[in-house]
Structure formats: C-alpha cells, structure tokens
Structure 1
Amino acid sequence: MDASLRAELIAFCGIETEFNDAWGKPGHVSEQHQLQLLAAQGFDINDDESARRQLLQRQLEYWQQLLPTVSVQDAAQPQHLLLQVPLAQANTTLALTLISEDGTAQQFNLTPVDGELVQVVQLDEVEYHQYQHPLPVHLAAGYHQLQLADGSCSQRLIITPGRCYQPDAFSQKKQWGVALQLYALRSARNWGIGDFTDLSHTLRYLAAVGADFVGLNPIHALYPAMPDSASPYSPSSRRWLNISYIDVTAMPGFNDCSRTQSLVNAPAFMQQLAAQRSKDYVDYSGVMQLKLPVMRSLYQWFTEQRSGGALNKAFKEFKQQGGDSLQQLALYDALHMHLSQQDQRHWGWPVWPDEYRDPASTAVKQFAKQHKAELDFYCYLQFIAQQQLASAQQVAKDEGMLLGLYRDLAVGVSEASTEIWANPDLYCRDASIGAPPDPLGPAGQNWGLPPMYPYQLYKQAYQPFIELLRANMQDAGALRIDHVMALLRLWWVPKTAENAAGGGYVYYPILDLLGILALESQRQQAVIIGEDLGTVPDGIRELLSDYGVYSYRVFFFETAADGGYISPAHYPMQAMATLTTHDLPTLIGFWHCEDLRLGQTLGLYKDDAQLQQLYQQRHRNKQRILDSLHGHQVLPGEYSRSAEHLGMDRTLNFAMQRHLAAGQSQLLCLQLEDALEMSQPVNIPGTSDEYPNWRRKLSQPLEQWSQDPVIKQLFTDISQQRSKAAG
C-alpha cells in the first residue's frame with residue numbers, strides 16, 4: 001500500500017503505531033500489523049484505489065451531515081453547536097429547534113458563515129466548512145436534541161457535569177468492603193451456586209462488622225443453553241443478569257405451587273441437590289439442570305395467577321422498560337436452547353443455520369411468534385433476577401452500608417453474544433480485544449472479545465454505552481469498570497495476527513465517554529472505580545482523576561524504583577486499594593508460590609529459566625514485603641525478619657490486611673478468600689480448560705465462616721483501622 005495512503009487510513013482509524021510498553025520501553029506496530037488492523041476495520045488493503053474510495057465514502061458520511069450526529073459538552077464550559085456545510089451553502093439561513101430534556105423547545109435561525117470557522121476540508125471536489133456558534137440558551141446537564149426545524153437532520157446534544165458522583169460521607173470516613181465471586185458462596189440452603197439470598201445474608205453480616213460494600217464479579221447474562229461457558233468476563237449481554245444467581249426458593253409461588261413442591265421433594269432431585277452442594281467447584285450444567293425445570297414450573301404458576309395483582313403489573317412495567325433489548329435477549333436464549341437441544345455444536349449465533357443469524361430474518365420472527373411463551377419465560381427470569389438483586393441492595397442500605405453493592409462492568413462480550421447478534425454493525429468480528437506483553441502476560445493476551453468500532457459507536461450517538469452504564473449502575477452504590485483504559489484505547493488483535501503481540505492500539509473518544517460516564521454516575525449516584533492496571537499511558541490517570549474516577553491500586557504492583565513497596569499511606573486518596581485480585585493468587589498462594597507451581601504444571605512458561613527467574617523475583621518481593629510490614633510495626637517485634645523458609649501464617653496474612661487498611665485511599669477492598677486463608681486462585685489468566693476458572697467455591701459455607709470469631713475480629717480490626725485512617 002502507498003505509504004501516504006496508509007498513513008491517512010491509520011490516522012482516520014485512530015490506530016497508534018508507536019507506544020510505550022508496560023516496562024516504559026518504546027513499542028512499534030509493524031507495517032504488516034498496521035495493514036491487518038486496517039483490514040479488520042473493513043479497508044481493502046490489497047487495492048489502493050478501492051481503499052481510497054472506502055475512505056472517501058466514510059469521510060463524506062460525516063461531512064455531509066449538517067449537524068454532527070452527537071455532541072458531548074461540559075456544562076461548566078461555554079456551550080456551542082457546529083454546522084457543517086458545503087461552501088456554496090455557507091450563507092444560507094437555517095431554521096433550528098433546540099429541544100431540552102424536559103421537552104421545552106426553542107426555535108432560532110442561524111447563518112453558518114456568521115459563526116467561527118473551525119475547519120475546512122476538500123472532499124470529492126467539494127469544499128466543506130465547519131462553523132461554531134454559541135447556543136442560544138445554557139442547558140443543564142442531560143440529554144437534549146438539536147434539529148433542523150423541518151426534521152431532516154438532528155443531533156443528540158449531551159451536556160455533562162464534568163465529574164463523577166462522590167457521596168458527602170466520603171469526607172467524614174474511609175470505607176472498606178469485601179470482594180467476592182457470587183457463585184463461590186457456599187451455604188446449606190443454596191443449590192450448588194451462590195445466589196442473591198446468600199448475597200443478602202453476606203451483606204447483613206458484613207454491615208454488622210463495619211463494612212460499607214460488597215464487590216461482585218460481573219453478574220452479566222451468560223448462556224442458559226450453554227451453562228459451562230462460565231467466565232463472567234465473556235458474557236452474552238452486559239445489560240442483563242445471570243439467571244443462575246436466582247434463588248429459586250425465593251421465587252413467587254415456590255411454597256404455594258404443589259407441582260413445584262413435588263419436583264423439589266422427589267428423592268432423586270434431593271439427592272442431586274445434595275451432590276451439588278457438596279462439590280468444591282461449581283457444576284454449572286448440573287446447577288441449571290436443577291434450576292431450570294423448577295423455574296419453568298414457577299413461571300407456569302405465575303401465568304396461572306397473572307390475571308391481575310401487583311406482581312403481574314410489575315412484570316408488565318419491567319418488560320416495557322426493558323424494551324427491544326430485553327426481547328432480544330429472551331429471543332436469543334430461547335432460540336439458542338432450541339438449537340442446542342438439536343445439536344450441541346450450535347454454541348452461538350455465528351454457527352447457527354443461516355436463517356437464524358439475523359434477528360430481523362423471517363425465520364427468527366417466525367420462531368418468536370411460535371414460541372411467544374418461551375420468550376416470556378426468559379423475560380420473567382430477568383424480572384425475578386432484577387427483583388432479587390434489588391432486594392439485596394435494599395438489605396445493604398437498611399443495614400447502614402454507604403455503598404452496598406459494588407458491581408463490575410466487563411470490557412466486552414463474547415463473539416457468541418446476544419449483544420453482537422442484535423447489533424452486528426457495532427462490533428468488529430475480525431479482531432479481538434487483548435493486551436500487549438506485560439508482567440501479567442509476557443507473551444501478550446488475547447481475550448477473544450470483539451471490540452466496538454469507535455465510529456459506529458459515535459454513529460449510534462453512544463446509546464449502547466449509555467445503556468451499559470445505566471444497567472450496571474442499577475441497584476449499586478459503585479461500579480468498577482474493568483480495563484478502564486478502554487475509554488481511551490484498546491489493544492486490537494486481528495484474527496490474522498500470529499499472536500497477541502501482533503496487534504495495535506485503536507483509540508476511542510475518551511472525553512465524550514468520560515463525560516457520559518460522569519453524567520450517568522451522578523444520575524444513578526454510583527461511585528466509579530476504574531481498573532487502571534497494565535499498560536497505562538502518561539496523563540491518563542490524571543485525566544481520570546479530574547473526572548472523579550477512582551484509581552485501582554493493587555498492593556503487589558505498588559513498588560518504588562528500588563523494588564521496595566510503597567507505603568499505603570502514600571497511595572492516592574481518590575483510589576480503591578486492594579491486596580490482590582481475581583486474576584492474581586491469594587495471599588497464601590502468593591507467599592507459597594502456588595501460582596508459579598500451577599503455571600509450571602499448566603505449561604504457561606516458555607522455559608525453566610523463565611520460571612527460575614520468577615521464583616527469584618518472588619523471593620525478593622516477599623523479603624521486601626516483610627521489611628515493609630516490620631517498618632510499619634504491624635508485625636510483632638519477635639516475628640521473623642527473614643522471608644527465607646518463612647511460611648505464610650495467620651499472623652502474617654492478617655497483618656498484610658491491617659497494613660493496607662491503615663492506608664490513605666478512600667476505599668479498601670479485601671478478598672474473602674484471604675480471610676478464609678485459602679490458597680487456590682479464582683482464575684489463571686491465559687488458561688481456559690487447563691484450570692477450572694470461575695468455578696472454585698469458598699472453603700467454608702456461609703453459616704460457618706460468619707460464626708468464626710477470628711474472622712469477625714479481623715474485620716472489626718479493619719473497621720477500626722479505617723476509622724483511624726480517616727482521622
């Protein structure tokens with residue numbers, strides 16, 4: 001490809017060819033990989049003339065709109081509008097209507113040339129001018145509409161508050177909470193997987209010992225027809241919920257429906273239920289084999305009772321509010337179940353028969369018509385899940401928690417997802433999201449999640465992004481945004497690349513996205529935590545901080561230039577501090593190098609030399625941690641000062657947790673596994689079937705650990721430390 005054409009395409013697509021890697025060293029995207037990224041974005045890299053035509057077509061698509069599709073502006077700044085016209089029309093007076101969010105409309109006239117000339121471009125022998133004019137009124141934060149008076153062209157005008165929500169109580173006290181994988185909760189009453197009732201009990205217990213939140217793994221909708229696809233970070237839809245977390249025994253009619261009682265009291269059912277409860281790893285297929293038939297029975301009971309009443313009214317309102325998105329999820333789940341029962345190879349819409357790959361096809365519409373009750377069933381399950389989640393959040397608030405639930409928004413969806421099936425234009429299926437080589441993944445990472453096209457997101461006026469934020473801030477006091485760098489850029493790995501390192505960064509409109517994030521955060525009153533780990537470019541943490549996004553500081557990564565550990569007293573105030581995460585070993589696993597042994601068993605290291613280097617680095621890290629803990633006097637004076645041959649015991653484990661609790665950060669998040677002194681990890685990045693990721697349950701049931709005086713004392717100590725830190 002001609003070098004100047006390639007450079008023009010690279011700039012148009014927002015592809016970064018030079019970057020600094022996780023070690024601060026310059027990285028370069030090769031010409032081959034640049035071309036692969038252009039091909040993934042739909043350009044014909046084998047024919048320069050064809051590529052030029054494609055570029056011109058996309059440029060004209062933008063410039064031929066008199067009003068840009070969407071404009072995001074800060075409420076504190078002077079507000080303006082842009083007009084884009086061919087030079088010949090620059091003196092034409094235009095009649096415009098500004099419709100504010102509350103429905104107030106104001107009409108006014110403008111002549112483009114009377115404004116400030118911002119930009120001039122020459123396309124296809126036509127000169128286009130872009131003019132900026134002040135808005136005739138100052139708009140409050142919200143979603144407004146600007147349009148030509150004749151309705152022929154319109155713009156979504158989004159005015160944002162500039163900063164995300166922060167509770168007033170943050171100025172009075174420092175908060176702490178516990179992160180848990182909801183599926184991992186054991187209890188004497190659940191059906192082999194943690195559920196929303198277990199969550200309510202956990203919230204009640206933690207509130208009593210002074211915690212202000214519980215952080216959840218993503219609880220996005222997965223695949224009822226394919227329950228073993230269990231990664232919460234590869235969901236089907238991020239707008240809806242994972243129905244496996246429904247407490248079936250809390251569904252309406254459970255105790256009143258004789259048919260349901262006959263099902264659950266059958267000896268074979270009770271035997272299978274006992275078996276699921278006793279397993280150390282969640283058997284997702286086994287759990288759904290128990291839950292789905294009972295859910296169907298209870299839905300049938302509901303349909304038999306639904307002539308009226310509050311429940312039926314609430315369900316109707318839920319469906320109305322859920323709109324097309326809810327119906328698409330229900331349709332997908334019903335169709336997926338139907339096809340997978342015929343052939344298990346139908347793992348998702350990309351391999352379905354052709355007539356079912358388009359949700360607007362005649363075959364899909366016919367299926368929806370013939371299986372109306374089945375679609376209604378899946379809508380009902382989403383309704384129940386939402387009610388039970390809301391109930392858990394209400395428990396947290398009633399018990400005095402400031403934030404309650406702290407939810408997690410995954411960075412993408414799997415290729416088989418409802419999201420892509422329903423909105424295929426938005427996603428690039430010729431590439432996937434990942435990460436360049438970094439300490440967590442020395443060979444780079446490919447997460448198998450198709451990225452959104454930045455321009456398509458803009459063309460859809462950011463509506464998919466807005467809906468994602470609203471759905472995940474619902475019934476939550478805080479939202480963690482996984483891989484928050486995605487607001488700025490994503491590492492795209494083309495399917496034609498030889499490995500995950502053969503990708504490049506593609507940029508997104510970060511100021512627009514941050515503005516929308518701030519607006520939704522304020523409206524939903526949800527604190528925003530951005531997982532700002534990995535390869536972080538200069539200035540991005542400062543920008544996120546300016547918008548009120550809380551940083552995510554992991555103790556193991558907070559090291560100084562000399563290799564020592566930064567004191568938590570020097571962490572930023574606007575941050576959430578944590579010792580470890582779901583992608584890292586537990587404290588015991590770290591100290592005993594269980595992760596390195598597992599990695600060796602699973603073949604994650606290129607050779608023995610690399611493994612030995614990791615062991616040596618781990619030993620140095622352990623000694624530095626021990627030095628830091630003694631320096632801060634959180635260990636007894638007589639406790640060993642040498643990490644050599646020192647095993648992790650309760651004294652050391654709990655000291656690390658108390659050490660972080662005394663830190664500066666507004667928020668502290670601890671892992672429940674560390675309080676239970678567990679060694680096995682939740683997830684091992686870079687593996688799929690090699691390790692039972694997202695399945696390992698907690699070592700003790702809720703009824704046991706919640707009565708443990710040692711754990712209670714630890715949490716009480718943490719609360720006291722947080723109070724001192726606030727002082």
Structure 2
Amino acid sequence: MPSMTGFGKNFPHTSQLSIPEALNRAYAHWNDGQAAEAEKLCQYVLLAWPYQTDAMHLLGLIAHAYGHLDMAVSHLRQACTAQTAPAVYFSNFAEICRQKGLLAEAEQAAQQAIKLNPNLVDAWNNLGIILQESGKLDASLECLQRVVNLTPDEATAHNNLANTYRRLNRLERAEEHYKKALELKPNYAEAHSNMAFLLNSQGQFDQAAAAARQAIEINPQLVDAYLNLADVETTRLRHAEAFRSLDALIAFAPQHVAALTARAQLLKKMERNEDALICARQALALAPDNANAHNTLGLVLQALGLHEEALAAFDQAAVLPGSVKEEALVSRASLFMESGRVEDAIAAFDQTLLAFPGSIRVMTNRNDTKIYLSNDPDIATMEASLVQADSLSLMDRMAVHFALGKAYLDTRNSARAFYHLDAGNRLKRSTFNYDAAVTKLWMERIAATFNADLLAQHTGVDVSSELPVFIIGMPRSGTTLVEQILASHPHIHGAGELSALRLAIEKAGTFPESVANPSSDVLAQIGHDYLAHITQLANGKKRLVDKMPSNFFYAGLIPLILPGARIIHCRRDPVDTCLSCYSKHFTGEQLFSYDQTELGQFHLAYQALMDHWRQVLPDDRFIEVDYEAVVDDLEGEAKRLIDFVGMPWDEACLDFHKTRRVVRTASVNQVRQPIYKTSKGRWKRNAAHLAPLLAALKIEHSE
C-alpha cells in the first residue's frame with residue numbers, strides 16, 4: 001500500500017500514513033466515539049483510493065450515527081459492491097436498509113452476509129428482524145430462535161424473538177421472552193416498550209401504560225415507547241392523552257414516519273379527516289415505499305369518501321413488503337362492500353382468505369356479507385380460535401365473539417348467540433369508562449336549555465339554506481334505510497354519518513352551556529360552519545342527508561342555526577333497537593351499547609329527550625318515521641318522506657336497494673337488500689336472554 005504523502009495540507013496529522021494505517025486509526029477513533037476524527041481519516045483515504053471499501057463502510061456507519069439515513073444507505077451500498085466486502089458489511093447494510101424501509105434489499109443483503117459467514121450472529125439477528133417486518137414470520141422465527149440458542153444470555157435476542165412470537169399471535173411465548181429479556185437487563189427500554197404493546201393487546205391497560213412510561217423514563221427518545229403509550233390511551237378512548245404522547249414524540253422526531261401515521265390514524269378516529277389526510281400524505285412523502293403509510297392513507301381516504309384513491313392506496317400497501325398486507329386486503333374488501341359492490345367484496349374476502357388461511361380478521365369482517373347456516377365452516381373455525389387463548393388479542397377476541405353472536409342469531413340458536421354476545425360486550429365494556437347517570441343528566445340539561453322560550457327568541461338567524469336534511473334517532477333504528485330511500489332520489493345526496501354538526505357546535509364551547517344564552521352571531525357562525533363543510537359534499541344536488549343518529553342531542557339547536565333544515569326522527573321498537581345495538585361491535589364510540597342495563601337506561605333518557613323535542617320543534621321542520629311502518633308500507637312512507645323534504649316523487653325511491661352509493665354504517669349489508677320483515681319483533685324469540693335490558697326499559701314480558 002502506498003503512503004499518503006502529498007495530502008498533508010488538507011490532513012496535517014496524517015501526511016505519512018499508509019492506507020491501512022489510516023483505516024486502522026479511523027476505526028479506532030470510531031470505536032472510541034470520535035466520529036469526526038474517523039470521518040476525516042476516511043475522507044483522507046478516499047482522496048488516494050476513491051470508493052475504497054472499508055472507508056465507504058465506515059462513512060456509512062458515521063452517516064447513520066448523524067441521522068443521515070440516505071447517505072448511510074448510499075455509502076454502505078457502495079461498500080458492498082466490492083468482491084472483498086466481508087459478511088459484517090452486508091449485515092450492517094441490511095440493518096440500515098431495514099431502517100430506511102427497503103425491506104427487499106435488506107433481506108438480500110442479510111442473506112448474503114449469512115452466505116459469507118454462517119456463524120455471524122448479528123447477520124442472523126438482522127435477517128430475523130427483516131423477515132419479521134416483511135411479514136415472513138415463520139422464517140423470522142427460525143432465524144431468531146437460532147440467535148437465542150447461540151446467545152441465550154443476550155437480552156436483545158430474547159426481545160427480538162418475542163416480537164416475532166407476538167406477531168404470530170403466540171402471546172404467551174412472547175411474554176415469556178420479554179420477561180426473560182427484562183430479567184437479563186432490567187433497564188432494557190425496548191423490552192419495557194414491547195411489553196407495553198403486549199399488555200395493551202391483552203387488555204391490561206394500566207400495566208401497559210406503566211411499562212411504556214418506564215421505557216420513556218429509561219430512554220426519552222425511544223420512538224416505539226411513545227407510539228405504544230399513544231396506542232394504549234387510544235384503545236381506552238383517552239384521546240387527549242394519546243395526542244400528548246404523539247406530540248412529545250414529534251417534538252424530537254418531527255419526520256418520523258410511524259409517528260405521522262399514528263397521528264393520522266388518531267385524527268381519523270377523532271373524525272378530523274382533513275387533518276388526518278395531511279398527516280398521512282406527509283408520512284408517505286417521507287417514505288414512498290412504506291406499506292403502513294399507504295394503508296393509513298387508504299383508511300383516511302376511505303373516511304373522506306374518496307374510494308377510488310383509497311382502493312389504489314390499499315392495493316399498493318398489499319404489494320409492498322411489510323406486515324399490513326392482510327389488513328390492507330381486508331380494508332379493500334370492506335371498501336367494495338361500502339360501495340355497493342357486494343360480489344366484488346365477497347370475492348375479495350375469499351381471495352384474502354386464500355392468502356391468509358384461517359384468517360380471523362377476514363371471517364369477522366365478512367360476517368355482514370352473509371346469512372349464516374348452521375354448517376357454515378366459519379363458525380367452527382372461529383369457535384376453535386377461542387379455545388387457543390394464547391392466539392388472540394383482546395380486540396380479536398371481541399371481534400370473534402360478536403361475529404359468532406351474529407352467526408348464532410342467524411341460525412336461531414339464542415343460547416349460543418348470547419353466550420358470545422355477552423362475552424364480547426363484557427370485553428368491550430372493560431376498555432373504557434362510561435357513566436350512565438352522568439349521560440342522563442346531560443340529556444336533561446339539554447332539554448332544560450332548549451325550552452320553548454329559547455326557540456321562540458331566536459327565529460331570525462339568516463342561514464336559511466334548505467340543503468340539510470337530518471336523520472336522527474338511536475343507532476340501528478332504521479336511519480340507514482330512510483337515508484337510502486331519500487338518497488335514491490335524483491336530487492338528493494346521501495352523505496352518511498357526518499360529524500360536521502358536532503364539530504361546528506364544539507367550536508362554540510361546551511354544549512349545551514355554550515348556547516344557553518346565544519347571540520345571533522354565534523348561532524349564525526355555527527350554521528355557516530356546518531354549511532361550509534357540507535355544501536361541497538352535495539355535488540350540486542338540492543338536498544343533502546346527514547344521517548348521524550346522535551344528532552338527536554342537537555335537534556333543539558338545529559332550527560336556531562339552520563331554520564331551513566328538516567329533521568326526520570327514526571323510531572323503532574325499543575327492544576328490537578337495543579338488541580340490534582347489543583349485537584353489534586360498532587366502529588364508532590357507542591359507549592352506552594355494551595351493557596344491557598346501561599343500554600336500556602340510555603334508551604329511556606333518549607326517549608325523554610325526544611318527548612321534549614316533539615313538544616318544541618316546529619311541525620313543518622320535524623317529522624317522525626317508524627321503522628315498522630316503512631316495512632309494512634314502503635310506498636306510503638317513502639312518498640311521505642319525499643314530500644316532507646320538498647321534492648317531487650320519483651319511483652327510484654322504491655328501488656332503494658339498487659342504488660349504488662357509499663354506505664358507511666353498521667347496516668351496510670341490509671340496505672343492499674329489498675325490504676324484509678324478519679327484524680320486526682326479533683327480540684321476542686330471544687327474550688329469555690334480555691332480562692337486564694327489559695328491566696331497564698321497564699318492559700314486562702312473559703313467555
């Protein structure tokens with residue numbers, strides 16, 4: 001090797017070093033934590049020998065240490081082009097590619113490292129993690145078990161193996177290895193964070209939050225710990241706390257892709273979809289090949305009704321390396337269902353099941369596409385999944401119980417149906433706090449605030465648009481059916497369940513106190529805010545239907561902020577309504593629905609509030625429609641509805657089940673079918689299992 005004579009002006013301390021000497025010193029400086037000195041020596045080498053392998057490798061490690069991930073990938077990729085590149089270089093390159101999200105290239109590099117040196121533990125470890133993140137879990141398990149066997153006293157080996165067990169839903173084995181990792185290294189922040197994730201999936205929320213906070217205390221810049229803490233708080237519906245965790249993370253990692261996707265998902269859950277879209281697009285711009293970023297974007301686009309764009313995002317998520325393929329394919333199938341493409345949805349679910357045999361996620365999501373027969377193989381598969389307690393997370397157990405409840409209701413096996421419905425509802429109820437008495441008092445305050453005098457005082461607000469039509473009532477009371485009838489009219493747009501009214505009201509302050517003594521300006525602003533959101537959705541049609549059932553809370557305010565609006569209250573037999581709620585695992589937050597007594601208490605409070613609205617709302621702007629009447633006399637009730645909203649009659653309203661439009665509701669399957677009467681009085685054949693509900697509703701029943 002030649003000496004470096006001739007470069008002394010730029011590198012005054014190295015003028016007589018040979019290349020091997022310069023490299024040895026560079027690596028020594030690196031190992032001593034002196035990155036700047038190491039970098040100077042590498043640059044010194046490259047002046048004499050451009051792209052020298054060892055210098056490029058070390059520059060890649062230095063770039064990574066400085067957070068320059070693209071530069072690190074470039075340098076290490078160049079280092080690995082040399083025929084003499086050792087296994088460790090490929091192993092390091094594999095890890096940097098993994099961190100960049102280049103999973104296919106990462107796997108290739110790790111495989112090359114193992115080929116060059118089958119005894120390199122780090123290479124097996126890196127390959128195991130890469131395979132784990134690529135969704136190749138069986139292969140990952142094999143790699144990481146080898147690492148644990150070779151290094152049984154290494155905490156990191158147990159932690160990484162536990163991560164794969166967790167993704168394989170072998171939760172007991174995951175917990176075993178997380179605990180072993182923490183036994184070997186009590187201040188192992190990553191293991192505490194991963195334990196938080198596991199505990200959260202098992203429904204042990206307090207312990208999960210404590211583990212995540214302990215991880216953050218040990219390592220205040222551990223990204224996953226903040227994500228896991230936010231996930232715990234989101235699961236138990238403590239959204240403000242979840243935002244605080246993500247804000248703390250983004251404060252030191254403003255461009256972290258996982259942080260941005262988590263924030264987008266939380267914003268979507270809070271129905272702040274436009275803000276969620278900004279976050280999701282930002283994440284995707286930073287990591288165009290990140291499957292989770294594409295999947296998150298798809299979910300947000302779906303929430304915004306941009307179905308073709310959402311479908312493209314799900315398709316992209318499904319073909320990229322990562323662990324969200326199953327979720328993306330299920331979301332794709334559900335999207336077809338919402339769009340009225342039922343046959344496409346069924347086919348998509350079937351295709352996903354071929355890719356993921358025995359998938360509980362597929363079976364629980366497709367249960368609304370079918371009426372079960374007693375010999376349906378899905379029933380046996382879901383029942384079997386519950387026998388293996390270690391194989392299902394809390395959320396999956398809930399989903400299976402609700403799906404089996406629906407299946408057994410279909411087959412008229414009431415005892416088995418309510419075994420599962422009671423179990424699913426108990427699990428769901430355990431995840432959040434809810435006080436039925438507080439809710440009842442709140443509704444009473446609403447009624448007291450919006451008395452006849454208040455409505456008489458405010459009749460001159462100049463927001464006279466006749467565009468909005470509100471459908472209100474209990475969930476599962478026929479609101480979707482009524483909307484579908486209206487939306488089949490060529491001049492009426494069905495917008496689904498919008499959060500726009502609630503958000504416009506919340507801008508003014510705490511409801512109902514914020515509008516107890518409202519000024520005309522405040523009322524007008526709320527009305528204008530609402531119209532600003534919905535006008536663009538109407539696509540130029542004369543009426544827009546907002547069928548958010550819970551807008552019944554705000555029915556007394558609607559005439560004050562939107563005097564031209566119409567309100568349709570949907571009613572249904574109270575017990576049928578409540579049974580339908582109790583048998584549904586809602587995607588939204590129907591907190592009153594998961595305990596029969598609380599459900600009955602809520603329905604009574606709702607009835608009292610509706611009794612009040614019936615007395616004070618203007619007759620020309622408020623009507624009530626009974627689900628049973630629509631079932632018995634579709635044409636008569638449909639004509640009454642169309643007349644009420646001021647539109648000429650159109651025969652298409654009788655063929656509502658043929659209307660192709662997006663339906664995002666728990667009743668998505670029912671509105672694709674003609675009127676049927678089997679839901680009338682359904683509760684009576686299940687009455688033996690409804691004693692708490694009947695008692696709460698003050699309904700006596702004898703067989």
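Just so it is clear, none of the values below were taken in a lab; they were calculated from the coordinates. Not measured: the values here are computed from a predicted model. Cβ atoms are built from the backbone, for glycine too; each structure is taken alone.
Summary table
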item	result
Read-out percent of Cα pairs over 51 Å apart, computed value 16, structure in 1, 2	1
Distance in nm of label points 7 Å out along Cα→Cβ at positions 53 and 605 from the coordinates reads 7.2; which among 1, 2	2
Structure responsible for -12000, with helix-only ellipticity at 222 nm (-39500 (n - 2.57) for each DSSP H run of 4 or more, over all residues; to 500) calculated and labels 1, 2 on offer	1
Read-out distance in nm of label points 7 Å out along Cα→Cβ at positions 229 and 373, computed value 2.7, structure in 1, 2	1
Among 1, 2, which structure scores highest (criterion: relative contact order in percent (Cα under 8 Å, 6 or more apart))	1
Structure from which 3.3 was derived, distance in nm of label points 7 Å out along Cα→Cβ at positions 133 and 589, options 1, 2	2
Structure from which 7.5 was derived, mean projected area of the Cα convex hull in nm², for residues 197-324 alone, options 1, 2	2
